[in-house]
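Structures are listed in the sections that come next.
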Structure 1
Amino acid sequence: MRITVCGAAGGEVTGSCYLVETTRARVLVDCGMFQGRGSAEARNSDLGPVDPVRVDAAVLTHAHLDHCGRFGLLGKRGYRAPIHATPATVDFARLVLEDSARIQENDAARENKYREREGRPPVTPLYAVEDLIAIGPCVRTLGYGEQREIADGISIRLFEAGHILGSASVEMVIEDRGTSRTVVFSADIGRWGTPILRDPDPPRRADIVFLESTYGDRDHRPAEATLKEFREIIHRAIWQKEKILIPAFSIGRTQLILHALSGLIREGTLPRFPIYLDSPMAIKATKLYSQHADLFDAEAAADLERRAGVEDVPGLRFIESPEESRELNDRHEPCIIIAGGGMCDGGRIVHHLRHHVWRRGVAVVMVGYAATGSLGHALIRGDKQVRIFRDMVPVRATIHTLGGFSAHAGQSELIRWMEPMAAGSPSVYLTHGENPQRKALAEKIKQRWDLSVALPELNQTFEIG
C-alpha cells in the first residue's frame with residue numbers, strides 16, 4: 001500500500017490530489033487545480049503519476065476549484081470510473097467545473113487574438129465544457145457517515161468538514177495482503193461557529209492523517225472583531241462615497257459576506273445601499289444553498305424559515321449579463337460589488353480591478369486566502385503596481401485585508417480537530433500549506449502529542465506498512 005501526494009505539497013496550498021495504490025486498486029482523493037504562481041498553467045496540464053484510465057474510483061472532498069478543478073482534465077484524458085461526493089458537493093462542483101471550462105475557453109480565445117497577430121501558434125484550454133460531459137455519469141452521491149466500498153479493498157466514510165456546504169473529510173480503510181490501515185484525509189477544515197455551516201466533525205481514529213495546514217502558524221481574529229472591522233470599513237467607505245470591491249470565492253465566502261451584510265443592515269448599523277453580486281456562478285450557488293438547507297446550522301435554518309434564504313439581503317441585486325457587469329464600471333455612487341474570484345486571478349473581479357484599482361475613492365476588501373503569485377496576493381502584500389492582463393496598473397485604491405472571514409481553521413482549531421485521533425498515535429503528513437505554516441504546525445503537534453510529522457514534497461510517495 002502506498003500514497004502519492006500529487007498536489008498541495010512542497011509548500012504549495014493549491015492543487016489537492018492524492019493517489020492511493022494497493023495491489024488491487026487505485027483511488028484518487030481530489031484532483032484540484034494549482035492556482036497563483038506563474039507555472040500553475042503548466043503544472044495543471046501535468047497529472048504526474050495519475051493515469052486517468054487506470055484509476056478505479058475517486059473521492060471529491062468539496063467543490064472549491066483547487067480540489068475539483070482538474071476533474072475536467074481527467075474526463076478529457078479518459079477517466080470513466082465512479083466519483084464519490086456528498087450531494088451538495090456534486091451540485092456545487094458542477095457549477096464550478098462548468099464555470100472553469102468557460103473561463104478557460106474565453107481566456108484561450110483572448111490569448112489567441114494576440115498570438116495570431118504575433119504569428120505564434122494558438123493555445124488550447126485545459127479542458128472545455130464538452131469534456132465535462134464524459135464525467136457526468138461517473139458521479140455517485142454519498143451522505144455523511146455512510147460507509148461504502150469504492151474499490152477492491154478500499155472503503156470510505158465522509159465526515160462534516162465545516163469548510164463550505166457539503167465539504168467533507170475522508171476516513172479511508174485500506175485492506176491489502178492481510179493488512180488493514182485507516183487513513184484520514186482532512187481536506188480543508190472549517191472553523192467552529194461559522195455562520196450557516198455546521199461545525200467540523202472529525203473522525204475518531206486513524207493510523208495516518210493527511211492534515212491541511214493553510215493557517216498552521218496562527219489563529220484568526222475572533223469573529224466579533226472581524227465583523228466590527230468589516231462594518232467600520234463599509235460604513236466609512238459609504239460616507240466617503242467610495243465604491244467597494246470585494247473579491248470572493250463564489251461558494252462559501254460570498255454567502256458568508258451576504259449573511260454579514262444582511263445582519264448589519266437589518267440591525268441598523270449599516271444604512272441600506274446598493275449591493276451588486278456580479279458573478280453568475282455565485283448567483284447560482286447562492287440560490288442553490290436553500291436546496292441544501294438540511295446542512296445548515298440551527299441559526300441559519302431558523303433564518304430560512306423567517307425569510308426567503310441566503311440571498312434575501314436588503315439592497316441586493318444580481319448582475320447576470322456581461323453588459324450589466326460593464327455598466328457597473330461607469331457608476332460612481334457608493335456601492336458594494338461582490339465578484340468572483342477570491343484570488344483575483346479569474347472571473348469578473350479582474351475586470352473591475354482593471355477599471356478601478358488605479359483610482360482614488362475605491363476600497364478593495366480582501367476577505368480570504370490568496371496564493372503566492374496571484375493578483376490578490378500582490379494586493380494584500382501592498383504592491384504599488386500590479387499586472388492585470390498584459391498591463392501594469394498603479395494601485396491607488398485603499399486595500400483592506402480581513403483574515404477573520406477565512407473558511408479555514410486556524411492553528412488552535414487544527415489542533416482541536418486532531419485531538420480525537422491523536423490518542424492513537426497516528427503518523428501525520430502536513431499538506432495544503434506554505435512551508436512556514438507547515439513547520440509551525442508540525443512543531444505544535446510534536447510538542448503536544450510527540451507524534452511523527454512529515455512535510456511531503458510534490459509527487460512524493462509514502463509506503464504504508
Structure 2
Amino acid sequence: MSVNRQSLSRAVLSLLAQSLICAGRLGAADPPASAQLVVYVEVPRDVASQTTITVADVALLGESTVQSLEPLVEELSAHELAGRELRFVDQDVPAGFYEALAIGLDRVEGSIGKATIRPEVPPEALRLPLELWLSSGEATLVAIRWVPRAIDPDDPVHRPKLDVTIPDASPLGSLAFVTNEGSGNLSVVSLPSRRVVDVVRTGEGPRGIVYSRILQRLYVANSSSNSVDVIDGLSRRRIKTTITQFGDEPSRVALSPDESRLYVLNYGSAVLSILDAESLQEMSRTFVGQEPRGMVIDPTSGFVYVASRLAPAIRVFDPARPDREIWLPAEVSPSELAFDRSARRLHVAGANQRILSVVAVETQAVLERLNLCSEAVGLAYNPRSRRLYASLADCRELAALSPEAGLEIESVRLDDPPGLISFAPDYRELLVASPSTHELLFYNVNSLQLVGKAAVGGRPFMAVVPR
C-alpha cells in the first residue's frame with residue numbers, strides 16, 4: 001500500500017499541534033520558564049566617604065551553578081549615590097535556588113584630602129548570602145545597602161561593606177505601581193520614602209494600569225504579549241492572565257463606574273474591548289479609529305471617550321447601547337484626554353496643531369482653545385484646584401493650565417521628555433513617568449518643583465496609586 005508522504009507529514013504535524021495544545025504548551029498564556037531578578041543598591045544619606053568602586057562582574061551562585069548577571073551600571077560612587085536607590089540588575093534568570101550573590105571588582109578608588117588612593121581590590125568576589133528561591137514566572141527584589149567607609153592607606157586591600165536588606169512593608173494606599181514597558185514588570189514604589197519596595201512580573205511591554213477598589217486588584221495591559229494581567233493588590237502577585245487577539249497591542253485600561261467591566265484600548269487593532277472584570281471574558285469589541293491613544297470614562301454616565309490620532313473626532317461608547325455609534329467633534333488628531341466631572345467638560349489634546357480644546361459633553365460645543373508648545377503626551381485634571389496638568393514631550397515641559405480661563409498658569413522645563421502623569425492620593429503631588437531616564441518623578445502641584453524621584457524599571461509608562 002502506497003502512502004502519500006505529504007499527507008502523512010500534515011497528519012503528524014496536526015497530531016503534534018493537538019498534543020501541545022492539550023498539554024498547555026502552545027500559546028502565550030503559559031508562564032515563562034525563567035524568573036526575574038531585580039537588584040537595587042542604596043547608600044545612606046550624609047556619607048562623608050568619597051569611595052568609588054568599579055564592578056567587574058556579578059553572578060548568582062547556586063548549589064552547583066553559576067549564573068552570570070549583567071550590571072546596569074559598572075561604577076558606583078558613594079558621594080553620588082548617597083541617599084539614593086539605584087537599579088543595579090534587572091534580568092531574567094533560570095528559576096531555582098540560589099545561595100549567594102557574588103560581586104567582583106575591577107577597581108577601588110578613594111581620597112584623603114586631595115590625594116587619590118587606589119588600594120588593591122579583594123582577591124575574591126564579594127559574597128552576599130541570599131538563600132533565595134526564584135520562582136518561575138515571578139519577579140524577586142533584592143535590596144543591597146552599601147555603607148562606605150574611608151579608605152585606610154595602611155590597609156592594602158579595601159573590602160566594601162555590602163549587606164542584603166529587607167525593604168519596608170508599606171500599606172497599599174501609600175504605594176505607587178509603575179508599569180515598566182522595557183522590563184516587563186511593575187515597580188512598587190513607597191510614596192513616603194521614594195524607594196522601590198517590590199517588583200511584580202507581568203507580560204511583555206506593560207503599559208496601561210488601573211486599580212479596582214472593590215476587588216482590590218490591578219489590571220495591566222501588556223502591549224507586546226497581547227495580554228492583560230490581574231495583580232492582587234495586597235499580595236502583589238499575578239493571579240490571572242488573559243490573552244487578547246493577535247495584533248491587539250493593548251495599551252490602556254479603565255474600569256466602568258461600578259467596576260464590573262474592564263475597558264481595554266487596543267492600539268494595534270484600533271478596537272475597544274469590553275471584558276468582564278471578574279472572569280476577564282471578552283463581551284464585545286468596538287472600532288474606535290486608527291492609532292487610539294487616550295481613554296477616559298465619565299463616572300456619571302459611564303460613557304467611554306476615546307481619542308485616536310487618525311480619527312476626525314472623539315469616539316464615544318455608550319455601554320447601555322453598545323451598537324450605537326457616537327462621535328464627539330474635536331480638533332484634528334486627538335491624542336490625550338482628561339475629564340472634568342463637576343463641569344461635565346472634556347479636555348482634548350490635539351497632536352498635529354498642538355492645541356488643547358475644552359469641550360462641553362452635553363452640548364458638544366468647544367468652549368476654549370489653548371496653544372501648547374508641543375503635543376501633550378499626558379493629561380491629568382485636579383478636581384480640587386480645577387487645574388489641568390500636561391506633559392509635553394517635544395518641548396520637554398510640564399505645564400499647569402486653567403482651562404476655564406484659557407491660561408497657562410505655570411510651566412517648568414525638564415531635562416528629559418516626560419511621559420504620562422497621575423496624582424498622589426491627596427492631589428498634592430504629580431507622578432510623572434520619565435521613560436528615557438527610567439525614573440518616576442514627583443512634582444509639587446502648586447510650584448511644579450521637583451520634590452523627589454525613584455529609579456524604576458526600563459521605560460516606565462505610567463503610575464497608579466490605589467485609592
Structure 3
Amino acid sequence: MGRVLVVDDELSMREFLAICLRRAGHEVAVADSGAAAMTLLAATPADIVVTDLRMPGKLDGLGLLRAIRAGGPGPEVILVTAFATADTAIAAMKDGAYDYLTKPFKVDEINAVIGRAMEKRALVAENASLRERVAGRVRMAQLLGRSKPMQTVFELIGKIASTRTNVLITGESGTGKELVARALHTEGSRASSAFVAVNCGAIPEELMESELFGHVKGAFTGAVADRNGLFRDADDGTLFLDEIGELSLGLQVKLLRALQEKRVKPVGGSAEIEVNVRVLAATNRELEAEVARGGFRQDLYYRLNVIEIRLPPLRQRREDVPLLVDHFLRRFARDQNKALSTLTPAAIKRLEDHDFPGNVRELENIIERAVALASGPVIDIADLPVLRTPVTRPGAGAGDIPDDGVDLDRLIADYERAWVQKALDKTGGVRKKAAQLLGITFRSMRYRLEKLGLEKGDAEE
C-alpha cells in the first residue's frame with residue numbers, strides 16, 4: 001500500500017476515487033487542479049498520481065505529468081480521461097506516464113493498474129538501495145592514502161565500524177568526511193540496513209524538525225499524510241548528520257533527547273517512537289570553540305563526540321597526491337572516453353606543491369578539468385588551471401624556536417588573520433568571494449571574522 005494523490009476538477013470523481021482507494025488500503029490525498037497538486041507534492045511526496053487529462057488552468061493532466069517529470073523521477077503518473085485518442089495516449093506515454101485509462105472504468109481496473117505501479121515502485125526502490133550499498137563499498141576505495149595520517153584513519157575505521165558508538169568526523173571542507181561515514185556504515189554490522197544522510201545546513205530551520213523526526217497528518221499546513229522522518233528511515237541502520245554545527249540551539253535540544261532516549265516524537269504527535277539508529281556527525285567547524293562561545297550545546301557535543309575521527313587536510317599528506325591523481329585520472333578518462341595515461345613529472349610536482357584549500361575535492365575538480373581540456377595522452381602543466389601561490393610550510397623559512405618558547409595559539413591566529421585579510425583585500429571585502437578563495441563555507445568565514453576581530457569594515461554582500 002502507498003500514498004496516492006487524486007487530481008480531478010470534478011468533485012464527484014475525486015470523492016469516488018478517494019473512497020475506492022482508501023478501501024484498498026492506500027493513503028489518499030486529493031487536489032482539484034494541477035497547480036494544487038504540485039503544491040501538495042512539494043509538501044508531501046506521493047507514490048502514485050492519478051490525474052484527469054482535461055482540467056482548467058495552466059496545468060492540465062499532460063502539463064502536470066511534464067511538471068512532475070521535470071523535477072526528477074517522482075511518482076508514477078496514471079492519466080484518466082473520457083476523451084481518449086491515440087495521439088494523447090502516445091504523448092502521455094512518451095512523457096513518462098505509467099498508464100492511461102479511459103472513463104468509465106471499473107474499480108478493479110484502477111486497483112489493478114495502481115497495484116502494478118506500486119510493484120514497479122518497490123522494485124525501483126530495491127534496486128536503488130542495492131546500488132547505494134554497492135556504491136558505498138566502492139566509495140571506500142576513494143579513501144586513498146599511503147600517508148601516516150590516513151593509515152591512522154583507516155585503522156580507526158576498522159576498529160569502530162561494527163560498534164554502536166556515535167562518531168564525530170571533523171576536518172576541513174573537501175577532506176572526505178562523508179566517505180568516512182559511508183565506510184563506517186558499509187564496513188560495519190549495519191551494512192545491510194539503510195544509510196541515510198542529511199546536510200543540516202541545507203534545510204531551512206522551520207522544516208528541519210519534521211525532516212529529522214517526521215510529522216503526523218495535519219500537524220501543519222501541507223501535512224496531508226504522516227511522514228516517518230530520517231531517524232525512522234534509518235532504523236536499524238546509520239544516520240549521517242553532515243554540517244552538524246549548523247543546527248539551531250532549539251533543534252540541538254531535541255536531537256540530544258532523541259540520542260539519549262533512543263526515541264523520537266513526530267511533529268504534532270503525542271507518542272514517542274523507539275528507534276535503533278547509529279548516529280554519525282560531521283563538521284568543518286571547531287565545535288569546542290562553538291561550545292565556548294555558546295553556539296553549540298556542550299552536552300550534545302559530548303554525546304556526539306564519543307569517538308572523533310579527524311581527517312587531515314591534503315596539504316598535510318602531500319605524499320598521497322600522486323595516488324589520488326592516478327585514481328581520478330583513471331576515473332575521468334573512463335567517463336570521458338579518453339586515452340589518458342599519466343601526468344608529466346612537472347605537473348605532479350606542481351600539484352604536490354599546491355596547498356589545496358579545497359582539499360581532495362579541489363584536486364578532483366582539477367583533474368576532471370585537465371582530462372576534459374587535454375589534447376594528448378599526457379597531462380602537462382599547461383593543462384592545469386592557474387594554482388594559487390603555495391603557503392609556506394612549517395620548517396620552510398619558519399625560523400627556529402627561541403629558547404623561551406613561542407605562543408603557538410597567537411602565531412596560528414596571526415597566520416590565519418593574515419590570510420583571511422589577504423582574501424578580503426583581493427575580493428574588495430566581499431566575504432562570500434573571500435570564503436571561496438580560502439576554500440571554506442560562508443558560515444565558517446563569518447565565524448572566523450568574528451573570532452579574529454575582522455567583522456567590521458568588510459563590504460556589503
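Bear in mind that the values in this text are calculations on the coordinates, not laboratory data. None of these values were measured; they are calculated from a predicted model.
Some observations on this one:
- Percent of Cα pairs over 31 Å apart derived as 49 - corresponding label from 1, 2, 3: 2
- Label whose coordinates, when helix-only ellipticity at 222 nm (-39500 (n - 2.57) for each DSSP H run of 4 or more, over all residues; to 500) is calculated, return -1500 (choices 1, 2, 3): 2
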